[in-house]
Structure I
Amino acid sequence: MDDLTILRDLVLAPYILKATVLIGVYRKVGGNQFRHSFATLGILLDYKYFYDPILLKASLLHDLIEDLHWKGLDEIRNIDSDGPQVVDLVLEVTRNEDIETKVEYLDRLQYSSTNAKILKCADRISNLTDLHLDTHTDSKISQYLDQTEQYILPLAREVNEDFEKELLDLIIKRRILCE
């Protein structure tokens, strides 16, 4: 199948509707988590991940559990035949704040599935794009960039060298802003 056929046949509408609950979740940089989900989806499309509907669908819902402590996973499982795998991927990229520190979560991602690594890289690209001095202190930005270098760049190196290039570019540009 060609890219056009794959995209034409991709059914995202039910997942988009589920993701609308994120409209009410404010982002410190402005906007809301729904737009961030679409940005993450857009990054995956930009990198031509057309062939993986589970990855694309999960990108729309990847922050549902963390941001809303959302319990409607069975609703997602029952959307379509991809639902169970979408839930599994969302859970894989979700930090369980009750049992994991941020560092433990980032360490765990080093041993996650390829799709989890891809999704986390796209998510981090979106987050870095939204990282600005008017919403975060120099110190906070620097810590986030250090974390990206230590934990996310190795994922990018493993799954997509273009992710690595973009992340490095964003890190360099954000560090220059902080100087």
Structure II
Amino acid sequence: MPKACDLKKGDVILIDNQLYITKQIDVKSPSSRGAQTLYKTRFARVPDGQKYDQTFTGDDMLQPGELRRTQVQMLYREGEMINFMDTEDYTQYVLNENELEEQLPYLFDGIEGLTALIVDEQMIGLELPASVVMTIEDTSPAIKGASASARTKLARLPTGLEVQVPEYLAPGERIKVNTATGKFMSRA
């Protein structure tokens, strides 16, 4: 059984015989001596997404939920629904855009390396890879000789995500973007 201090975003736990997926964790360290660190956590109930907030101390024991992780590929969008396919057995899953609000800027047709969170053969969430490779769709023209300076410019990617990139990059170039921070990492 994991402790509350080991809880990470995306973990599934059991509270009152209901499955909850961890959406957000705020760590509060009190300034007084001997006080315990508090973990204010926001969960979403599976499968309906009902929000639930709870505060734990670091030593609180949590009961893990039954969860299966599998590799999926994004196939296509259909209105507000996004279709994914298991890369091993070709099972298809559908999630609403509302359930993927933070991951949407990194999702595009055909992206691989995604990990689906499966409970009772239903996809409840998605984990992104550490980085994704995307093509710069629009940015100001490249400036020759700009590689020596550390100045950046705004670039728009096909999903609508905007990132700061070095001045020497031009539209059409492929870059690697960190999915945790949303920042430019390198050329791809």
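Given a value of 1.00 for FRET efficiency 1/(1 + (r/R0)^6) of positions 12 and 124 (r between Cβ atoms, R0 = 25 Å, to 0.05), calculated from one of I, II, which structure does it belong to?
II
If distance in nm of label points 7 Å out along Cα→Cβ at positions 52 and 108 is calculated from each of I, II, which structure is the one that comes out at 3.8?
Clearly, the read-out refers to II.
Give the label, chosen from I, II, of the structure having the highest value of FRET efficiency 1/(1 + (r/R0)^6) of positions 60 and 156 (r between Cβ atoms, R0 = 41 Å, to 0.05).
Biggest value here belongs to I.
Ranked by distance in nm of label points 7 Å out along Cα→Cβ at positions 4 and 36, which of I, II sits at the highest value?
Result for distance in nm of label points 7 Å out along Cα→Cβ at positions 4 and 36 over I, II: largest is I.
Tell me which structure, out of I, II, gives 18.8 once Kirkwood radius over Cα pairs in Å is calculated. Numbers along the way, then the final one.
On the way: I: 16.8; II: 18.8.
Traced to structure II.
If helix-only ellipticity at 222 nm (-39500 (n - 2.57) for each DSSP H run of 4 or more, over all residues; to 500) is computed to be 0, which of I, II is the source?
Matching structure: II.
For relative contact order in percent (Cα under 8 Å, 6 or more apart), find whichever of I, II sits highest and give me its label.
Looking at the calculated values, the largest one is I.
With FRET efficiency 1/(1 + (r/R0)^6) of positions 76 and 132 (r between Cβ atoms, R0 = 35 Å, to 0.05) derived from the coordinates and found to be 0.65, which of I, II does the value describe?
Structure I accounts for this read-out.
Comparing distance in nm of label points 7 Å out along Cα→Cβ at positions 100 and 164 across I, II, which structure shows the greatest value?
II
Every read-out reported here was derived from the displayed coordinates using simple, explicitly stated rules and does not represent laboratory data. A quick note: this is a predicted structure, and the numbers were derived from the prediction, not measured. Cβ atoms are built from the backbone, for glycine too; each structure is taken alone.
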